[in-house]
Structure I
Amino acid sequence: MSYSFTGASISPNVKTVSIVYFPNNSGLVVPTLSRTVTDALREYFTSQTSLNLVDRNGDLNLDGAITQYVVQPVAIQSNETAAMNRLTIAVNVKFTNKTDPKQNWETSFSRFRDYSSSFNLSSVQDGLIREITDDLVQDIFNKSVVNW
């Protein structure tokens, strides 16, 4: 095993990673969400490892889809209005490791951020998506290559 400062433990036999475009299969479609999630994953894997990004058939492969993008009220006040809203994004990810199939997995990841209901979603959406995506990318990276 080789180790890096990120805590990743990647076999020296693993040279490449492919991260397929993550389509948005949620009920609510945000036009930029698929690109944001896919690009964030690609950037994180290439910046935190020495793996080369390839279009397909990498030694490690991440394939998935955005399965949920939903806003729900939370923190209901006495007048039955929500003080806070919660934006939740969920992705389903399938990870394959060509050099060690025992490490293959498929799972869902979900993260959220709460925001004041006094804000219109469109005014805070981009920042929330960025924060949630960062959390999701970290979770996916950790499950993929940080083997504690």
Structure II
Amino acid sequence: MTGCRFVHDHQAEHAVSDLCRVIDLPRSTYYAWLHYQPSQREWDDNALLSEIEEIHTLSRHTCGAPRILGQLRHRGHRVGRHRVARIMVEHGLVGVHGSKRWRRGRPDTAYAPDLLERDFSATRPDERWVADISEFHCFDGK
């Protein structure tokens, strides 16, 4: 926390309460930061982070949380998928995403021309055939 670091660096010149008031920081926040001790979970997460970073680097930054989880379990760690994902998000480690594909046609193709110009009337049988993209049965077959 940068505000706490500022107060810590300048407490020899000014009172802590004055510094906290100037930068709008509660004194309790500064003293909580000053006496902070990392929990066991944070120690374990940091140890796990080094292995996650190693696996991520060896995979040329392509593996995501599920594959890294498999590698960690192969190495003997008992860890959950959400914990690995949380650590990766906190430290900006991202695997390769699949590209999103357009499934409803291609944008570089043109529509079929309207040869009938929306005039579906016929003067005799078998003059104009109209259908959708699905197949339809005729006497000759499909």
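The table for this structure:
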quantity: Rg/Rh (Cα atoms, Kirkwood Rh) - highest-scoring structure of I, II; calculated: II
quantity: Comparison of I, II - label where FRET efficiency 1/(1 + (r/R0)^6) of positions 44 and 124 (r between Cβ atoms, R0 = 41 Å, to 0.05) is highest; calculated: I
quantity: With FRET efficiency 1/(1 + (r/R0)^6) of positions 36 and 60 (r between Cβ atoms, R0 = 30 Å, to 0.05) derived as 0.90, matching label from I, II; calculated: I
quantity: Structure with the greatest value (metric relative contact order in percent (Cα under 8 Å, 6 or more apart), set I, II); calculated: I
quantity: Value -9500, calculated as helix-only ellipticity at 222 nm (-39500 (n - 2.57) for each DSSP H run of 4 or more, over all residues; to 500), assigned to which of I, II; calculated: I
quantity: FRET efficiency 1/(1 + (r/R0)^6) of positions 52 and 84 (r between Cβ atoms, R0 = 35 Å, to 0.05) - highest-scoring structure of I, II; calculated: II
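None of the figures in this text is laboratory data; all of them are computed from the coordinates on show. Just so we're clear, the structure is a prediction, and the values are computed from it rather than from any experiment. Cβ atoms are built from the backbone, for glycine too; each structure is taken alone.
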